[in-house]
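What follows is a set of structures to go through.
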Structure I
Amino acid sequence: MTDVIDRLVGIAPGDALDALRDQRPNARANAQASFDALFRSDELEHVSQRERLALAYWTVALSQSPTSGYYRELLAAEDATLAVALDSALPGAVTSGPYGEYPEGPLTVENVAGLIWAPDAALAATVGPRLAVALAHTHLLVYRPRDSSADAIQALLDAGWSTTGIVTLSQLVAFLSFQLRVVAGLTVLKGELA
């Protein structure tokens, strides 16, 4: 069975990593089912396909993952202008992290200040207010997850996101964070098994 993770890593049917992944068929099937639920859904009322692909590309590009090319191609097929606009915004958005502040207590010694990103006027005009807020929220989730707050959710609601849409956005970022780690691990194994 070939899936998106196989494609991203370059796993061919019958090679050593394919056999290794076959040992965990449920993990493989569930990862693909999650991808399908997020990117091949017929339920686009709360988050359009364009928004899903833009947020996916943005998430993996912010993570500086080699998989960003795959998601950029998907987005460009849907909306090439949006892909170019996000490309232009990336240099000012990519940073390192995680940043943020913990609530008062023993973990505050780990507080780290960092970039708080928001789309500039040109990007906001290109993507529209709803997606602009979602891109800023995605940046928050990628680099400053400990700063997630009721105010951050309210900004999404104020921009027209439904509760269901916010959950889908959060699931998308969480799934891609998982997928990036699986791909990175399998890529290392691929190098070791070669």
Structure II
Amino acid sequence: MSSDPSETKTRILSAALSLLEGGDVSIRMADVARAAGISRQALYLHYPNRADLLIATAKYIEDVEGMDARLAPSRAATSGLVRLDAYIDAWAGWLPVIHGTAAALLAMLPTDEAAAAAWSDRMRAHREGCEAAVKALAKDGNLTPDYSVRQATDVLWTLLSMHNWETLTQKCGWSHKRYVTATKDMARILLTHGAPSSV
């Protein structure tokens, strides 16, 4: 009796995630197959290359950790300012969850096209979230005239980068609450006509 393909995929993605979270920066298809308890041939039936596997693993994390639920308040926001704050809340809460996996992917980027494809795919999705918040500000007439929508999206995307979060919370010792409050303040100062959210 053959196993359920969806069950096998879950085993594969769970194994790949465990390897990444463990700091494996040379994750190979054979390693994933072994960890999942399947043959390499079976693995390739589901994911024909490492890029597909790593992209699927990144999306799997989002499913397991409820990224859609985290983003729901932002998507349901009735104003641009509320959407901006809610998106920052969601992303700031997400960064600690994916930090270990992201660090492993980032370490692979210079020499690994598959890791680069996976990272690019997820950062493109993040940028779309930033753009949606910026467009909501523009729709309300709250986007500063200093930036176009594209430029404002560039600014917010950069502000919310993992590097900035890592520097402030890991190297500078900021608390999560302080990081979130300061990031919201900076976003409002840079992108809107209004006062910082904490004022």
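Each of I, II could give helix-only ellipticity at 222 nm (-39500 (n - 2.57) for each DSSP H run of 4 or more, over all residues; to 500), but the derived value -23500 comes from II.
Of the structures labelled I, II, which one yields 26 when relative contact order in percent (Cα under 8 Å, 6 or more apart) is computed from its coordinates? Source structure for this number: I. For the structures shown (I, II), distance in nm of label points 7 Å out along Cα→Cβ at positions 12 and 44 is largest in I.
Just so you know, all these numbers are worked out from the coordinates, no wet-lab data involved. What you see is a predicted model, and the numbers here were worked out from it, not measured in a lab. Cβ atoms are built from the backbone, for glycine too; each structure is taken alone.
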